[in-house]
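Read through the structures below before going on.
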Structure P
Amino acid sequence: MTQRRYYRQIVIRYISVPNQEEDENSELDYIYQCLGLGDERDDVGLIVFKALVKASMRGTGISSRDIMQLSEVSQAAVIYHLNMFQRSGLVVRDGRMYYLRGRSLSETLEEMQHDMQRRFDHLKEIAKKIEEK
């Protein structure tokens with residue numbers, strides 16, 4: 001039996017910061033795009049992301065079926081985006097429920113930042129070993 005490779009891909013994009021007068025939705029759009037989860041044309045991904053954030057603000061998770069019913073998007077499309085969010089380290093799954101990785105969006109981003117820092121620290125160690133040879 002072959003071992004399944006686990007990978008996590010975290011992307012950070014530099015995007016112009018929204019205006020101060022912008023509303024909560026445009027700020028969520030900004031975070032969504034900066035994390036490389038999609039762009040302004042990816043309505044389905046943004047809908048799924050916002051549903052996860054709102055569920056987190058209520059202190060609950062959300063099922064793919066709940067997102068599908070809220071957004072009138074196919075369950076396959078919802079699951080595709082949820083899987084992509086899991087690979088990025090944004091979302092965890094427990095049974096049929098999906099949750100932001102942290103208790104809040106800011107805590108989730110903090111955990112993702114720690115992941116990236118640990119990976120960079122590891123890469124720097126490898127680079128130093130290479131340079132010492």
Structure Q
Amino acid sequence: MDAIITVSGNLGADVEFHQGDGFSKASFRIACTPRLRRGQDWVDGHTTWLNVECSNRIADNVRDSLTKGDPVVVTGRLRTRVWESQGTKHERMVIEASSIGHDLSRGTTQFTRNPVRVDADEDEDTEQRLAS
């Protein structure tokens with residue numbers, strides 16, 4: 001069973017983008033900081049940092065649309081990435097994004113529609129390559 005989540009936060013840095021062999025991938029980190037009421041004041045709560053990855057069309061659009069500090073809403077599958085480096089096993093949680101957009105509760109944006117694409121199965125194939 002997949003863990004599908006939706007989070008909102010701010011990009012902590014500019015998007016990292018990689019492309020090759022007809023495959024593009026973008027990744028970024030978002031900071032999720034709740035606002036808490038303390039007496040008469042509002043204060044920032046503890047910040048949670050989340051890693052986000054996306055591929056192909058979403059990656060291309062993220063590269064062209066998002067920059068450090070932008071407020072975003074991300075929906076996707078929560079995954080654990082595991083790797084080994086110098087004999088030490090590492091893991092981190094990643095959101096494999098299926099939908100990303102500016103958080104319109106925090107500002108406005110302009111939308112430009114992409115041209116229709118014939119190869120609709122490409123994104124599904126790419127998701128399988130990302131998971132491996």
**Complete:** Calculated from one of P, Q, relative contact order in percent (Cα under 8 Å, 6 or more apart) reads 21, and the structure in question is P
**Request:** Work out the source of -19000 here, i.e. which of P, Q gives that when helix-only ellipticity at 222 nm (-39500 (n - 2.57) for each DSSP H run of 4 or more, over all residues; to 500) is computed.
**Result:** P
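Here, each number is a calculation from the coordinates, and none is a lab measurement. Everything quoted here is computed from the prediction, not taken from an experiment.
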